[in-house]
Structure 1
Amino acid sequence: MVTFKVANLGALRPKCQIQLETRLTVEEFKKILAVGHIYRSLYHFTDSANLPSIAKHGILSKQQATENGIAIAVLGGNEWSRDADVHKGLEDYVNLCFTTSHPMCHVAHMDGRMPKPRYLPINPDVLKIEGVKITLGVANKAGTELLNVEDGLEQLDREVLYTRTDWDDPDIQVRLQNAEKCEILVPKIVPIELIKRKI
């Protein structure tokens, strides 16, 4: 497992589905990402107003930001989603996604909760952090299961995400829309060094 040190934050660090015959390691998944047709990173969406804090502290879970007295300028979630996070025990995770088209980002923007959305590319080595989970749908939705990394990567629709497919095909569109909802949950923090683009 990979561990990181973060300045000023003490000891914080730590079904989109296709049938597959073998289980993927993170290193094998990284090779798939490296040659992806469109997506070659994992992603975190946030509002531009949050970028100064992220540049200083990394991407913090809501719980870690609160415990360390760090204000989040723009909270993308509404009251319902925050309550759902607490109900499912997700408030100490950072949410990532596999594409730059997560439906919750679109909803937050249209509702005015995220006026200037930004997707930050995240190094897939984040999957090596202990305690990371993958969900095959929006994480805080009732009935969505938290899977370990191997099980999540096994069931991810890699074909529709990372190879050329006919996105005009209605069946492909359904698969893509499902894959866009899948998430990665990172405990506590995504360290600055795993954000691939300078903020």
Structure 2
Amino acid sequence: MKCMRSILIGVASVGLIFALATHVFASSTKTSDVTVSFIEDPTVHQLSLDAVPSIKFGENVLSLKDEVYESTTIEPFVQVTDNRLNAVGWKVEVKASPFTSTSEDIIEGAELRFQNARVIPDSSYKDFAEPTPVTPVRLTTDEVATEVISAEAGAGQGTWKTKWLPASYDPTTPPATNNNVILSVPGGSANQGTYTSTLTWTLKDAP
């Protein structure tokens, strides 16, 4: 009897081990999510006019003849940044007030001209489609707005400078004057004194 009990226990033990060894689990699949959110940077202007030039023509001798003067501003430029994702385009216009002296004399018929513009991207945006400059820009001094540069839809994203540099410009040996920014003055229209014209640059969010 004692022997039989041992045998039964042994068989039961073997049966339990066999059952555990042959049990197979079905495969199980679960999913999880990875999320990320983006917002516009509130500290960054999405479309901005970053810089506009002040132009100087120095001191010149009065003349009774029509004269053309070259600017002493060697590297004038306009800078625009467009950080918008939809790239709907933009344009810059400028208008000039009459050249007026401190004694309120006005130069009638004066004209500014910006020519041979170069469009230069910030290095981070060089692969984007570039805006198109108007050249030459002929600017009368009667407050009439004239287009300077524009970007069509899909172009002009990033930061762009429109520069008017002297012909054959070498920054290591810059010339004294800039022959691509000039002022035409009719003979006998100016008197002795300093004259100032105010340039108003406007950035519009449409091409």
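FYI, it's all coordinate maths here, none of it is from the lab. Predicted model, so just to flag it, every value in this text is computed and none were measured. Cβ atoms are built from the backbone, for glycine too; each structure is taken alone.
Observations on the model:
- Structures compared: 1, 2; top value of Cα Rg over 2.2 N^0.38 Å, i.e. the largest, recorded for 2.
- Source structure (of 1, 2) for FRET efficiency 1/(1 + (r/R0)^6) of positions 80 and 120 (r between Cβ atoms, R0 = 30 Å, to 0.05), computed value 0.75: 1
- Which of 1, 2 yields 2.1 [distance in nm of label points 7 Å out along Cα→Cβ at positions 144 and 176, calculated]: 1
- Of the structures 1, 2, the one that -8500 was derived from, the read-out being helix-only ellipticity at 222 nm (-39500 (n - 2.57) for each DSSP H run of 4 or more, over all residues; to 500): 1
- Highest-scoring entry among 1, 2, by FRET efficiency 1/(1 + (r/R0)^6) of positions 40 and 184 (r between Cβ atoms, R0 = 35 Å, to 0.05), is 1.
- Which of 1, 2 yields 0.20 [FRET efficiency 1/(1 + (r/R0)^6) of positions 104 and 160 (r between Cβ atoms, R0 = 30 Å, to 0.05), calculated]: 2
- Origin of the derived value 145 (volume of the Cα convex hull per residue in Å³, for residues 56-111 alone; candidates 1, 2): 2
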